[in-house]
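The data blocks that follow each hold one structure.
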Structure I
Amino acid sequence: MVELNRHQTRQAAFQTLFGLSANPDVQTEVLAAQVLAGDPELTWEGELPSDLLALVNGVTEHLDELDLTISGYLQSGWTIDRISQPDLGLIRLALYEAKYGNIDAKIAVNEAMELAKNFTDDKGRKFINGLLNKALTF
């Protein structure tokens, strides 16, 4: 079994959640295994890391509540459907970690911003940072 650090776990969770948003009929474990197998920096074989599955399953189990929270911080006239899938996935992941993952809100926001450097553009990063800072009032 491969040992992932927290950042690698978050990245794999984000990629798995992104894949699930596009392919909801795919089994979480199958998609997570594909994400890990596709990462050239990891030599993965055997069981999936339990913290990766816990993070992905936690976000999916709390999806409605997370989306309701996000919707409460959108500008008038905006709906959650207007948010790009990568941005939405990063916001959901950070909110979940801050609310349910025993992760300090500042760390959750910082990690979301680190991931955003690789998965979204400047406009998306500003949007993610602004929404998370409002939702996770410091």
Structure II
Amino acid sequence: MTDDRNVDDILENFTQFWGRLAEEFPPKDSYEIYRDKAKSAQNKDEALNFMHKSVSEAKKMIPKNALEGMDGETWLSQNARPYIMMRKELAEMYVYFRLIDEAVKEYFDILDMDAFDNLNIRGNLASLLLNENRYEDFERLISNYW
């Protein structure tokens, strides 16, 4: 027979173990789950649907009014970074599915939020615009964001 103290010690050790394990492997946020589902989707519509959900979930992490007056400096808000990163992944998915107009719009929107270009959007966008012979948009990129 085990006494109650021994059972309590075992439960305490078990709880500590799972606590440390959870710290090492934190659960994914919902935006990451949707992003992963988008990347393993079976078709374009499903992939884009999941990616849009990912962007929406990441946006929920930003407290209301947190970005007021931060035009071009959104990246400085830690809570906004997942949102910007998911928008970038959405733009990349648009490129993959040859939805170039949507990708270009997304990239320009990201640059409006992150003037310091912490995710190298300018490079990706410049390459895309030149490959697609979109010289007016390239001129806009160079004039306004470089």
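The numbers here are math on the coordinates, done by the rules we state, and not lab data. Please read these numbers as outputs of a predicted model, since none were measured by experiment. Cβ atoms are built from the backbone, for glycine too; each structure is taken alone.
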Computing relative contact order in percent (Cα under 8 Å, 6 or more apart) for each of I, II, the value 16 comes from structure II
Calculated from one of I, II, FRET efficiency 1/(1 + (r/R0)^6) of positions 11 and 91 (r between Cβ atoms, R0 = 25 Å, to 0.05) reads 0.00, and the structure in question is II
When log10 I(q)/I(0) by the Debye sum over Cα atoms at q = 0.12, 0.14 Å⁻¹ is calculated, the result is -0.44, -0.60; to which of the structures I, II does this value belong?
I
